[in-house]
Structure formats: structure tokens, C-alpha cells
Structure I
Amino acid sequence: MQELISRALPQGVFVVTVRNGEEINGMTAAWVSQVSFKPALVAVAIAPPRHTFGMIEEAGIFCVNALPKDAFELAKHFGFKSGRKTDKFKGIEYSTALKGSPVLKAAYAYLECSVVSKCEAGDHVLFIGEVVDGNELDPEAEPMIFRWNDFFGGK
């Protein structure tokens, strides 16, 4: 079913980053969506067991880094390791957004968001954030599109 959903509802691939105090972390996510024009709101779906989940809950800020289609290895890097055990930013170039969230140099755009609400959605929680900073870093970039088999190799 996951492969069918992935094919029927194409989505981009993003790295959601967060800074909580001195700690930074990021995770690959495909379930990201704009949910309002005024105010500008974005939702990210994150499973509660993820390290990033607790960091966003505490910090109240997250950043969506949009990945270009040629950043597949970076997407895997942030997607298949836990930030509890690994410094995912070791050797990764980044800057910081207005509120301190990491912005990946490889991203073609970013949106830093302040959490305004959250909502349980099955085995994930939607963090809804108001966009407080953002920029398009490479207007010519083509977005990476999530396909289940590219990341998980089958049904």
C-alpha cells in the first residue's frame, strides 16, 4: 500500500532540521505540505519516536530544507541514521536561518517555521508552523520526488 500511496500522491523530499539549545539534528521527510496562505503555514508529519520530534517539541521551531533531485545520497544520510547516536551534521555544510535552524548548503530552498499547533495523525504528529524565514537558494533546481522503492527497495 505504501508504494501505491507514494505513486498516487507524489511529494518532494525534504530534510527537516531543528536546533534545540546547542544540539542540532535533521531528518529526511516526504510528508510536508503548505496548509494556509494567510498566515503562511506549513505542516510536517513526524513520528513521536524520532529524535527530531522531541527536539521540535522543546524548541518550537523547525526548518524545511527542500532537496534537489541530485541530492539522493544526502536524503539517505539524514534518513537512515538516528540523531540520538550520530552527529548527522558532521562533514555537512550548512548555515543558519533567522531563528537558528540549520539550512543545508545543498538545499534549493528553505522555510523556517515557528510551531503554532500540533495534531495527532495516526502514527505521526503534524507540527504546523508559521513561516518566519525562508529563501529560494537555487531557482533553477529541480525538486527531488519521493518514490517508495528508491528509499525502501520494494513493497
Structure II
Amino acid sequence: MQEIDPETVQDPVAQQIARGVLRLMTDHGYAGVTEMTLANGRRADVAAIGPGGEITIIEIKSSIADFRSDQKWPEYRPFCDRFYFAVGHDFPQDLIPDDTGLIIADAFGGAILREPECEKLVAARRKAVTLRFARLAAARLCQPVIA
């Protein structure tokens, strides 16, 4: 499982949700990374690739204020097959848009409460996102060795 870099996730609640989301994704056969920068300059909280190459992006919201202040999440959709919000147990779920997936998570795991509609990426975009994912994961794997 991918380690969460505490310098990239400052909010302790968001860090706990990220940990649970990564565990959930692993349980579903996905490999995940945190804080992946996309080609449009946006940074996905969690990006995960499934066994068939499907790409999922999960946006973590640690509070109502965090959710309301962030309107950039639609810009992640062109880079994934499925898009979810991940929130804590006490987050009001009715705030999450109906056309997105919903994950409830804490530091120990998570549950998918609502699946989003799958919007398949075109091959060229899938290849670009997969390559970016692979390079990020490889760079993080090598950090302790080359540091």
C-alpha cells in the first residue's frame, strides 16, 4: 500500500480519510497514490488504477467548509473513468452531488456507498494518465534509496 506523505496532506482528518481510501482501493484490487498532479495542473487527492487499467480519482473532503470552498473537482473528471468523493462518517452525505461516487472512510478503511457512472477514457488519455501514475509511483518508491 502507498504511504501517505504527511507533507502533502496537512489536515489530519483528510490524512485519515486518505489512509482508509487507499486501504479500500487495495481491497478492491486497485493500486493507489496520493497527491497526483494531472496534465491540467490539478492535483488529485487519490488516484487509483484497477486490475483492468480503469482509472479512479477520489477527492477527499474533510469538512463542510472544505467542500464548499472547493469548486475545482469537475476538472478531474476528464482524467478518470470514475470519480468519487470520500468523506468522514459525520459528513452530511446529501451535500455530495448525485452524479458522483461516494465513499465513507476513516483511518482503518472505507465503504463505497454510491457508485458513479463510468465514463470511459479515450485510449490516448488513458495511456497518458497511466504513464503519469507509473512514473509518480516509481519515483516515490525510489526516494528512500536515492535520498
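Derivation of every value follows stated rules applied to the coordinates shown; laboratory data play no part. Computed from a predicted structure; not experimentally measured. Cβ atoms are built from the backbone, for glycine too; each structure is taken alone.
Once mean count of other Cβ atoms within 10 Å over residues 53-60 is computed for every structure in I, II, the highest value turns out to be that of II. Any idea which of I, II comes out highest on mean count of other Cβ atoms within 10 Å over residues 29-36? By mean count of other Cβ atoms within 10 Å over residues 29-36, the leading structure of I, II is II. Could you tell me which structure in I, II was used to calculate log10 I(q)/I(0) by the Debye sum over Cα atoms at q = 0.13, 0.14, 0.18 Å⁻¹, for residues 45-92 alone as -0.32, -0.37, -0.58? The value was obtained from structure II. Which structure, out of I, II, was helix-only ellipticity at 222 nm (-39500 (n - 2.57) for each DSSP H run of 4 or more, over all residues; to 500) derived from, given a value of -10500? Source structure for this number: II. In this comparison of I, II, the computed figure 8.5 for mean projected area of the Cα convex hull in nm² is attributed to II.
Comparison across structures I, II (criterion: relative contact order in percent (Cα under 8 Å, 6 or more apart)) gives the highest value for I.
Assuming 15.4 is mean count of other Cβ atoms within 10 Å over residues 61-68 as calculated from a single structure, say which of I, II it is.
Working: I: 25.1; II: 15.4.
Computing mean count of other Cβ atoms within 10 Å over residues 61-68 on every structure in I, II gives 15.4 only for II.
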